[in-house]
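Below you'll find a set of structures to go through.
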Structure 1
Amino acid sequence: MARRSSLRMEWSRGDASSADGLSYYRSRVTDEDAVLAACAVALADSDIVTDPDRIPTYKQDRSTGSAVGEPFAVVFPRTTEQVSAVMQAAHKYRVPVVPRGAGSGLSGGSNATDGSLIVCVEKMNKVLEVDVANGYVETQPGIFNTDLRDHVAGKGLWYAPDPASKDFCSIGGNVNTNAGGLCCVKYGVTRDAVLGLEVVLADGRITRLGRRTVKGVAGYDLAGLMVGSEGTLGIVTMARLRLRPLPPPPTTAVAVFPDLFSAGKAVEGIMSRLTPSMLEVMDRATITAVENWRPMGLDTSAEAMLIAQSDLPGETGSAEADALLEICERAGATEIYRSEDPEQGEMLLGARRMAIMALEAMGDWLLDDIAVPRSELARAMQMITEVSARNDVLIGTFGHAGDGNLHPTIVVPRG
């Protein structure tokens with residue numbers, strides 16, 4: 001599976017110079033061939049890749065500095081039954097498997113191990129059912145987050161989790177990493193949206209977990225256990241996801257601050273009184289990186305910027321945005337801005353969504369993912385800034401201020 005599995009660990013490699021060691025290496029070649037033969041029965045030839053020039057495209061995600069091995073093949077199943085056939089063969093011959101979606105992850109979860117088989121679900125990208133009456137969608141795992149959102153929007157419905165990578169990350173990857181997103185402050189992370197899953201286990205068995213109903217409090221939450229397991233427990237082949245009514249166009253509010261503690265005070269005040277649908281933060285290093293990468297008039301002298309949205313309808317949303325900005329002003333904001341225009345709002349929000357790409361463009365990078373109490377948000381950001389100065393290294397910090405989730409990103413010159 002995504003991490004070195006128990007199936008792989010059952011092998012005793014032995015010394016290649018010994019008879020047992022040579023027998024092991026011969027058996028490995030035989031086992032890989034046997035798995036490929038089984039895959040050839042279940043899958044089309046075009047869905048099996050052994051070309052060494054094509055394999056590298058699929059052997060790692062977008063993370064930097066994480067270990068990457070050499071897989072012997074990549075397969076592209078299109079159905080649950082095909083995934084099951086592949087896993088049965090891999091289990092029988094004890095070949096390690098690494099599941100892969102879109103490869104947009106930043107933690108190395110879909111990186112290959114040596115001698116592994118990559119099972120890529122990118123061709124399993126169909127919406128299977130949208131149940132308007134019961135408020136859920138059933139989808140294959142390979143569909144992009146934004147494509148699913150667009151599909152259900154046509155029926156007046158909305159899928160809430162929206163990672164910054166929503167345009168190029170898959171639902172399967174979202175499930176396996178329990179992805180959050182900018183709206184998580186109000187609507188929760190992926191686990192909060194998962195009603196049920198279809199999963200192929202390591203031995204090829206197909207199991208269905210979860211429920212179709214809104215309420216389901218009896219027994220163990222096995223679907224919830226699978227969410228965030230990063231492919232170590234099985235391969236998700238179908239996700240049943242909770243939908244909500246499509247919200248109205250949001251009102252966007254922006255506030256800039258002369259210091260981090262003023263921004264932290266504003267966050268505490270906002271979250272103790274309001275429920276914004278989004279509350280994001282960027283520090284000065286990140287603001288500067290975005291402005292240098294895509295000039296849009298950001299204030300690079302500000303130590304922090306908050307970007308918030310209210311998705312309440314009509315005047316109610318405007319009133320919530322006004323109340324939010326009033327709190328920011330009392331906390332010490334030097335500039336505030338509000339827009340009810342969806343295009344302007346998306347442009348302002350784009351600054352936050354571009355944060356990782358702007359920092360990535362500056363050199364080699366390592367992104368972290370930390371969570372602190374909201375009351376400690378400013379202190380955490382200040383400590384990161386001090387570490388940056390003390391070590392003379394760029395660290396851009398941004399994240400979900402509303403739930404205390406920060407992404408400090410270390411950037412060093414390439415090479």
Structure 2
Amino acid sequence: MRRPVFSGMLSVLTLPAFANAIQLFTGLNYANPAELFKVQESEFIIGSVGQNLNMKFRGNSINFNTFRYDEGRATTNQTDALPYGRFARRINQKLVLGVDVTEPYFSNLRWGNNSILRYITTQTVLRDVDISPRASVALSQSLFVGAGLNINLLRNNEINFAVPTGPLSYANLINKSSATKTGFNLGAYYVVNPTNFVGVSYFSPIKMNTTGPSILNGTNVFNNDYSSPLPLPATGVLSFTHFFSKTWLANLQMFYSDWSPLKTVDLINTAVGSDFIFQSKYRGSYAFIGVVRHQYTEKLGLSLIGVMDTNPVPSTLRSPALPSDNQYALAISSDYALTKQATLQFIYGHGVAKPRINLSAPTPAGERLQLTTGHINVNANVIDLRVKIAV
């Protein structure tokens with residue numbers, strides 16, 4: 001069976017929900033398994049996403065020592081690297097096998113143990129590794145299907161905040177947990193005609209029940225039976241690519257993530273002897289990504305990328321721990337053919353958001369207690385660098 005060749009597809013990439021969601025669409029995250037059919041003989045990709053996330057809060061937040069509100073500012077500024085890779089090999093004219101290693105869920109917000117936000121959040125950390133063995137099968141010269149597993153190793157999930165330990169004292173409650181669970185992915189890719197291509201893929205939800213230690217920092221108080229359920233969302237991706245000419249193309253992608261199972265954040269068996277149940281009432285969210293690419297020379301391709309990611313959380317439940325709001329980003333990309341087999345790709349993107357914080361919680365009397373009010377300025381710089389070797 002003849003395999004079609006798609007020039008320039010290397011730089012039709014996705015960028016993250018920069019500002020504050022834990023789900024990232026960088027690198028090879030949420031790649032359609034059916035698209036492995038593009039592999040000629042074998043393919044090796046290694047890359048890393050480097051990101052600097054700067055958030056500045058200004059407003060007021062409750063002080064549970066005085067039951068008054070502290071007013072001021074708080075900042076989190078973290079730089080991280082998220083490596084990823086792929087190895088794939090064509091078995092015969094119809095079948096390609098491969099494995100992707102990615103980090104699709106990530107957060108590293110560190111407001112500090114002594115900031116005015118300490119009773120709401122000190123650190124929110126989430127890091128995973130997703131190992132995805134997958135296969136692509138050609139049903140015809142124009143229709144390809146794929147499937148794979150998502151073996152998700154949630155290495156570290158921290159939801160930390162301060163609790164009072166005396167009339168004027170407090171300590172950081174550190175809640176660390178991890179888990180391993182498996183989901184699946186499905187995909188299809190259709191060549192409509194020589195200039196139009198459609199892809200669709202689905203990634204199943206993964207219901208994590210994370211466990212680990214809960215520790216009251218600076219004391220010998222701990223509980224090794226701490227747990228926190230974390231439902232990772234089902235995610236669907238729709239992609240359309242159009243070639244205007246041999247040197248110009250456009251790609252549009254839509255992501256839908258079903259966050260609706262995340263109604264509460266439950267911290268069970270913490271070190272202080274209490275369970276904490278935080279309302280979240282997440283809902284489904286969309287992300288839209290558009291790419292325009294030009295093959296500038298025989299070896300060099302250039303792209304312009306735009307991103308919009310919508311908000312999955314109601315504004316009255318938005319917390320500085322994960323301050324999701326609508327986010328916007330622009331990026332530029334270049335890919336350069338080092339040799340006939342090796343290509344170097346570089347992306348730089350900048351994302352912004354300005355979530356308003358108006359967080360409150362219900363009281364036993366049926367009223368609502370205001371916890372924190374203000375706004376956060378979010379700026380994110382993202383670099384994605386990869387090398388692809390294809391033979």
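Derivation of every value follows stated rules applied to the coordinates shown; laboratory data play no part. Note that this is a predicted model, so its numbers are computed, not measured. Cβ atoms are built from the backbone, for glycine too; each structure is taken alone.
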*asked:* One of 1, 2 was used to compute distance in nm of label points 7 Å out along Cα→Cβ at positions 70 and 174, and the result was 2.0. Which label is that?
replied: 2
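Among the shown structures 1, 2, from which was the value 43, 16, 12 of semi-axes √(5λ) of the Cα gyration tensor in Å, for residues 262-381 alone calculated?
On the way: 1: 24, 18, 13; 2: 43, 16, 12.
Considering all the candidates, the number was obtained from 2.
If distance in nm of label points 7 Å out along Cα→Cβ at positions 78 and 214 is computed to be 2.1, which of 1, 2 is the source? Walk me through the numbers before you get to the answer.
Details: 1: 3.8; 2: 2.1.
Traced to structure 2.
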_Given -10500 as the derived value for helix-only ellipticity at 222 nm (-39500 (n - 2.57) for each DSSP H run of 4 or more, over all residues; to 500), which of the supplied structures 1, 2 does it correspond to?_
1
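Comparing 1, 2, where is FRET efficiency 1/(1 + (r/R0)^6) of positions 270 and 366 (r between Cβ atoms, R0 = 30 Å, to 0.05) highest?
Details: 1: 0.50; 2: 0.75.
Result for FRET efficiency 1/(1 + (r/R0)^6) of positions 270 and 366 (r between Cβ atoms, R0 = 30 Å, to 0.05) over 1, 2: largest is 2.
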*Thinking of 1, 2, which structure, once relative contact order in percent (Cα under 8 Å, 6 or more apart) is computed, gives back 13?*
1
*Which of 1, 2 leads on distance in nm of label points 7 Å out along Cα→Cβ at positions 94 and 374, largest value*: 2
*Using mean projected area of the Cα convex hull in nm² as the calculated read-out, with 22.6 as its value, let me know the right label among 1, 2.*
1
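Taking volume of the Cα convex hull per residue in Å³, for residues 238-333 alone for each of 1, 2, which is largest?
Working: 1: 143; 2: 131.
Checked 1, 2; max of volume of the Cα convex hull per residue in Å³, for residues 238-333 alone sits with 1.
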